[in-house]
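FYI, it's all coordinate maths here, none of it is from the lab. Predicted model, so just to flag it, every value in this text is computed and none were measured. Cβ atoms are built from the backbone, for glycine too; each structure is taken alone.
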Structure I
Amino acid sequence: MNQGPLIFVVVVVFWVAPTQARLQTRMEKRLRDLEVRFEKLLLHVGFVADPNPPITDEVRVLARTPGAKIAAIKAYRQQTGAGLKEAKEAVERLMESGV
């Protein structure tokens, strides 16, 4: 019986998978560290994000289109970098105002 494939599976399960998990954890930690440094840098240079970013015509049209609320939220998030809750609230305000 050829045990080559079995040995390969054992190597993958016991060596590659844990190594990949450690790399993932290390990359996540590095990303968090970079985000903290970036925030500190922005504060240092006095950058303040616009609390009311401009709303594009694309988002306005999508907000007025029946059934396109999700598309409007997605477009708003892509254009402004807003979080999901903030984008949803902005689009709902647009829908209510009829603008």
Structure II
Amino acid sequence: MKIPETIKIGSKEWKIELDDEVREDGAYGKCFPSLSKIYLYKRQEQKEIEITLIHELLHACASFVGIKDHDKLTEEEFINRVSQILHTVLEENELF
């Protein structure tokens, strides 16, 4: 998969940046909903970059539907809320 420079999530265009450094908390990626940005550490194997992108896309989708860390959702509730927006993201960005 080619990592896009931008991706549409809901009504916003998010910027995806490949970064030379691991985030200060040791993460290989980071999602910043307030900035509509996703950072990915580029010194990983391609498959790991793709997995990190999917991980951060799920964070972005969760943010879009209003899921917060303190929410007490069952696995099924979480999946139901995120799966619809994730489908839209994949379809609108021709990743699906």
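Some notes on this structure:
- Relative contact order in percent (Cα under 8 Å, 6 or more apart) from the coordinates reads 18; which among I, II: I
- Looking at distance in nm of label points 7 Å out along Cα→Cβ at positions 44 and 68 over structures I, II, structure I comes out largest.
- Structure responsible for 1.06, with Cα Rg over 2.2 N^0.38 Å calculated and labels I, II on offer: II
- Read-out Cα Rg over 2.2 N^0.38 Å, for residues 36-75 alone, computed value 1.75, structure in I, II: I
- Structure (I, II) behind the derived value -23000 of helix-only ellipticity at 222 nm (-39500 (n - 2.57) for each DSSP H run of 4 or more, over all residues; to 500): I
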